[in-house]
Structure 1
Amino acid sequence: MEIEIGGASVTLLPPGGAWIPAEEAVLVADLHLGKGAAFRAAGRAVPAGTSQETLGRLSDVLRAAPSARVLWILGDLFHADAGVTPRMADAWARWRARHPELGVGLVAGNHDRGLEEVARRWHMEVRDDVVRVGGLLLAHHPPESPDGPTVAGHLHPVFRLRDGRRWRMRSPCFWVRGEVLILPALGALVDGAGIRTGAGDRVFVPAGDQVLEIPSAQLPSSARAG
């Protein structure tokens, strides 16, 4: 699904990322690697293997954009310091070895604070501010008053469709608010937040090997319960 954000062409990829053809750049957000390990360290019973599942999703994104030269992670690569275990580091190293020519950058998110040096050791360019790629600004937090067309993460948007009292559909989604595109969370253990759309907003959901736009009449309005 190809869309325009402020005149810049962006392709939405079914696995949950975005592709900027003019820059040969792939964008993803909110991996939250090590979240399961951090929860287990705090005594919460969660399954192992979710970081490996997330890295599998990341590989799926790259397979959808085989000519990518660079990957930008728009914040929250990590979940917490307690989750940065040797096992998780080894999983990243194995993933990175399969993509040796790919440049990787991180726009640090709120969960990445204090872990920037870990990301640098993992051979990433780390930025604490907004990054400009072609005609787009890349950020972690979606700006309320953008300085230009922006791609961001952080909100973990989810589209929910109710059928009477039951949810008929719940899916991570791409959410366009004016000149801001908000990416779905890529992490396998990330909770999503139901969205409330405003006038002119657009919502897209992955559906198999394609991305579909939700008709505006079915969008959950901020003026009513969703």
Structure 2
Amino acid sequence: MSLDVGGTLGYVDGVGLIDTLAAASPLGLVEGRRIAREALHTEPVITPAIIASVCDALLIVTTDFPISVSPRPLHLFPGVRRALRAMSRHATLVTLSNVTCLEAGTEHLSTLLRPWVVDHFPSCRIGYAKPDPAAFHYVAAACQTPPSDMVHIGDDWTCDVVGARAAGVTAIWISGGRAVPEPGRMDDPGLVVARDLVDASRRLADIARRRKS
């Protein structure tokens, strides 16, 4: 089972690289984020050539690209450790996140989430970013399980639900009380809505019981 990180397991302080670049661009936050994510999330190393290309696409100067970016510690939401402990009884847990190589912080994640989460798959490491189905297929192959047996949990509708379902992976969407963006998808048996991670852990237990029966 794979877990999104930011917004699902917890939050980080401050503004990240993608949002910093988007805010500097005259193209607007939505388009700026899209361009920056597509350019940076799958790169294992950010070179001067990549920086120049991104800045050109965002219509900003290279000096607007932050030169000192480091991973920001993740602060877990209440109940996350209890939920991870419960979920680890039913599945092998890994993370699957969209993040730049400058902010991945997998060592911090490993320390924070052990012993329940056994591996981490940031987009900058695997070369694919959600909602690309290839990101989910990469994790399934690494965990030696077919996508149809995999469950992904996340709070972003497009990345964590639409992407997972396109990959043939069961999705549990963390709603946080939000309305379902596409109500028509609720007829999909491979989609489950949960209020938070504690609720998602109960839903996962139900899925595990059904698959064993």
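Set 1, 2, criterion mean projected area of the Cα convex hull in nm²: the highest-scoring structure is 1.
Taking 1.00 as the value of FRET efficiency 1/(1 + (r/R0)^6) of positions 8 and 64 (r between Cβ atoms, R0 = 35 Å, to 0.05) derived from one of the structures shown (1, 2), identify that structure.
Details: 1: 1.00; 2: 0.70.
This figure was derived from 1.
Between structures 1, 2, the greatest calculated value of distance in nm of label points 7 Å out along Cα→Cβ at positions 112 and 184 is seen in 2.
Check the numbers for mean count of other Cβ atoms within 10 Å over residues 80-87 across 1, 2 and tell me which is largest. Comparing 1, 2 by mean count of other Cβ atoms within 10 Å over residues 80-87, the maximum is at 2.
Out of 1, 2, which one gives -5000 for helix-only ellipticity at 222 nm (-39500 (n - 2.57) for each DSSP H run of 4 or more, over all residues; to 500) as computed from the coordinates?
The value was obtained from structure 1.
If distance in nm of label points 7 Å out along Cα→Cβ at positions 72 and 152 comes out at 2.4 when worked out from the coordinates, which of 1, 2 was used? The correct label is 2.
Each value in this text was obtained by applying a stated rule to the coordinates, not by laboratory testing. Please read all numbers here as calculations on a predicted model, not as lab measurements. Cβ atoms are built from the backbone, for glycine too; each structure is taken alone.
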